[in-house]
Structure 1
Amino acid sequence: MTRPADLYCVMGNPVEHSRSPWIHARFAELTGQRLVYERRLVPLDGFAQALRDFAAAGGRGCNITVPFKLEAAQAAAQRSERVQLAGAANTLSFIDGAIHADNTDGLGLVADLQRNAGCTLAGRDVLLVGAGGAAAGALGPLLAAGPRRVVVANRTLARAQALVQAHAALAALQKTELLAQSPQALEDDFDLIINASASSLAGAAVPVGAQVLRAGSLAYDMMYGSAAQGFLGWARQHGANARDGLGMLVEQAAEAFQIWRGVRPPSAQVLAELQALLAAPAAH
């Protein structure tokens, strides 16, 4: 009798927009792995129950998206160093009845910026907008890439300050200046602006002013598809280069897939295929 395929999923709210099922199905196809990967819409107050239900169904691992990344870290029995630093998790593994947490967001972001977008981070000035789970997961790997300066800007300044404090030792090790500011206090411009806030998903206005852009700046939104268009249009309107988070999505998924399956999928190939799929008229 054939053993059933291993079960994985993405949990979030909202989650219907997620391309993760397509990405992981393609990874499995290309690496010869047998798995099923689902979307699971989780009630805002139902994350702990969703984890229990998934484990009871025989789930092996799940990706966590907004707004549950902080809860995911707290739910785990074992946390990687990246999770301990960020206080947020986006990749859970169910091993012998225990939940193991990791965070591949920052690894995916840095891989997309450096490998796919050709953006050098060493010695650059970076603005990270937001201080929630997405920003928390990104900051450690960003600092490890050796930028000259990173400013974390968040509407609630105390959250940005807490994130900066948690990463102060790593920033000092990298000799990177790390600061927290409120968006309205920003006066400098930056080589790279990363929108890790929920503004794009919520359809809200861009949370920073155009003074943060300089000629040749790259404005990067962690969201992708229609959700990112407002931010990307704003950046282009002010003469900056713009990139959405589709490559980050694929690269962080590849890191999660390797954690779960012990196999590194061909992320560049899958990103190219996904970009072509989304560009086709039938995708709209």
Structure 2
Amino acid sequence: MKALWAALLFLLSAVFTACGLPTEWLGDAPPPPMETGVTVNVLAVGQGDAILIRTAEQTILIDTGDTSETGRLREALKKEGVRRVDKLIITHPHRDHIGGAATVFRFCDVKEVYDNGQPTSTNVYRDYLKTIQKKEIPSRTLRDGDVLDLGGGATLRVLSPTQEMVDERGMQNGKVNLNLNSIVARLEYGEFAMMLTGDAEAPTEMGILKRYAPELLRCRLLKAGHHGSKTASCSKFLQALEADAVLVSCGANNEYHCPHPSVLTRYEKQEMDVYRTDQDGTLTVRTDGKTYTIETERNK
């Protein structure tokens, strides 16, 4: 009988491993699927971005944090019961956004990958491409005007970068600035909208203002560009968004002084409530398409 049970356990382990699921997570029951609504978790992963979006039909992860914070990312995904990622979106190939991709590929069943198509020479980026190829995961680049169906009535409308921006490689003052070509997208669900900006800086924001009508910019919430750096969240962009609140993903006592005091002043002038992962932990947004709530780990 013991031999039979051992064989059965081995077989189950092989099946789950073949499906790409981590056997050490199998004891944790995933949360029941959502029937309606959208939940957004701005995960507390230090000085980086990792944003989990769940609809009634799909689980989407935008960015994966830094290589030094993979433990935090893994625990956050485990806590949320995430075993499958329907769409992994990398806004740009800086380490604090792509660094945890290997962890996601290892512990989650990733169905599709999206990025901005701008290469870099780092080992992290090369390993990311190799893993996609090895696992034969469908992948594509995103450009302004693309709209992704997230299921359950939710969509992600891409506002940047343009093909021309990527062709120009994000050149700024004679140097490549990967931040300029970050994927910027508007999460839309019913009457609710949230702007997700990666590390986009002021030139990218101004380009979006020129290309899009006001109704495609207004939103209830903003994920702060570039972790609240002074190079992003320019006043004209904030005025166009008319957002109620801003969510900042940043590390405690980070060396970059994010969110920068000058940017906090801009948020204050726009009467935006400010939520920060370094002070509040993971930030959770829940919306039914009309109203929304913001929860913090500190207040749970």
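Quick rundown of the values:
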quantity: Computed 1.2 for distance in nm of label points 7 Å out along Cα→Cβ at positions 130 and 202 - originating structure among 1, 2; calculated: 1
quantity: Answer label among 1, 2 for the case where distance in nm of label points 7 Å out along Cα→Cβ at positions 122 and 146, calculated from the coordinates, equals 2.0; calculated: 2
quantity: Value -8000, calculated as helix-only ellipticity at 222 nm (-39500 (n - 2.57) for each DSSP H run of 4 or more, over all residues; to 500), assigned to which of 1, 2; calculated: 2
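Computed from the coordinates by the stated procedures, all read-outs in this text should not be read as laboratory data. Bear in mind that the values here come from a model prediction, so they are computed numbers and not experimental data. Cβ atoms are built from the backbone, for glycine too; each structure is taken alone.
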